[in-house]
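Read the figures in this text as sums done on the coordinates, not as results from a lab. Just so it is clear, the model here is predicted, and its values are computed rather than measured. Cβ atoms are built from the backbone, for glycine too; each structure is taken alone.
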Structure I
Amino acid sequence: MSGLDDPSRAGELRRLIQRKPALRRLYLETYERYAACLRRCPPDGLAVELGSGASFVKQVLPEIVTTDVIEYPDVDRIVDGTRMPFAAGAVRALFLLNVLHHIPDVAAFLREAERVLKPGGRVLIVDQYPGWIGGLVFRHLHHEPFDPTARDWSFPSKGPLSDANGALAWIVFERDRHRFEREHAGLRLVAYERHTPLRYWLSGGLKRWSLLPGPLFPLATRVDRALLTVNPRFASFVDIELVRA
């Protein structure tokens, strides 16, 4: 087992997020977008986060069912996103934060999402985007595999976190959008929002260091927004929202 796939890392990562103010605020921004998405979903059914790992989403949205394919000690259920143990139409929302690029068969995940979601249910995917800043980091400075030239939406996987293709969200929903619409007609793409050019990198992410003290977070937020106003391709991450027809 790769160290990345070791379930004992969860507690350490959760403590790391909590003691880095900028990183914690980025997670809270994401959970605010989860909450906004839930308000657009049917009122009944399960709300599920896939790949929760070190997530602290239940502190903000206690109704969310946390899951992971790795047996982390604090998740509610062990769930493989390509073979979900939920009945057809039982789920009102699926959330994935930096998870899609670790799913070794995205087409299988999309088929499962279409099956388990209620009509009007939604998927919110937050993932990597190969923009002018993010693309440089993902190609040259990030530890995860990143291949925007891949023809397939799948890759061989020896471990849930040790293998990935960081370009998958862009490949499926931007480069191959027509294929997505043709092969997964039960899911409609309703939002594709690029964001966060610099703040995540300045926060140090899940590394121990940070270049962004908490008091400077509002300034960094204004810089990020200014860059996106100039051109959205400065982004390093993207929010993708799908709705079940």
Structure II
Amino acid sequence: MKFSSALFSLAAGALISLPAFAADETGFKSIFNGKDLTGWEGNPKLWSVKDGCITGITPPSEKDPKKGAITHNTFLVNKELNTKDFELRFSYRIVAGNSGVQYRSKVLAPGEWGPIVGGYQADFEAGQKHSGILYEEKMRGILAKRGEKTVVKDANGKARVEVTGSVGKSEDIQARIKHEDWNDYVIIAKGNHLQHFINGMQTVDVTDEGGDKAAKEGILALQIHQGPPMTVQFKNLRIKGLK
């Protein structure tokens, strides 16, 4: 099959536009052994390793199979990491429901269904709206919608989110996300600057000027969301500390 020079130039340009971090794995450390949940802690009825992937489920309710059994969001907590300035890379697949990765977070309570965690969350879902946003679980809520560049400030104890620019159109980002299939996610946290990327496209850019509410360090955890029955899987989790 022959390509015109115009098409070749377009394809080359698209490759060049991919983030430089996509190929360089120098300094990254794996945080999942691909075999079991050594180093992680959560409800073993909800979390397991299947097909070499960390797998979390919201099981169906016995009373109504269309509803999930769990009564609160719960998490698989990494017992060995204290995230400060870092870059995290992983792949995820989700069937129904909502999930995400907590970083610079903290365990708030043991929970009936497993650890309850609060803090920054790199959100993703099987739906069409929230994948890539920055959500602060149990705390200040949405700090950046998809495609937004924001500055978060404190206003008498509450978050004031100022949209200062754009990193892309939400619908364009969604178009790159593979429905109920594997996607690549990158989180970069350096100082009070937080960035998320999915499949090479930046989804948010946040500067958190919220004072004491702007977490500088904390745990890493994976989420199972309350709601309909769902399955979420993670693989190729690796992290690098940033100076």
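Some observations on this one:
- Read-out helix-only ellipticity at 222 nm (-39500 (n - 2.57) for each DSSP H run of 4 or more, over all residues; to 500), computed value -9000, structure in I, II: I
- Origin of the value 20.5, where mean count of other Cβ atoms within 10 Å over residues 63-70 was derived from one of I, II: I
- Per relative contact order in percent (Cα under 8 Å, 6 or more apart), the highest-valued of structures I, II: II
- Test item: distance in nm of label points 7 Å out along Cα→Cβ at positions 119 and 231 calculated as 3.0, pick one of I, II: II
- Structures compared: I, II; top value of mean count of other Cβ atoms within 10 Å over residues 31-38, i.e. the largest, recorded for I.
- In this comparison of I, II, the computed figure 1.04 for Rg/Rh (Cα atoms, Kirkwood Rh), for residues 111-150 alone is attributed to II.
- Answer label among I, II for the case where Rg/Rh (Cα atoms, Kirkwood Rh), calculated from the coordinates, equals 0.98: II
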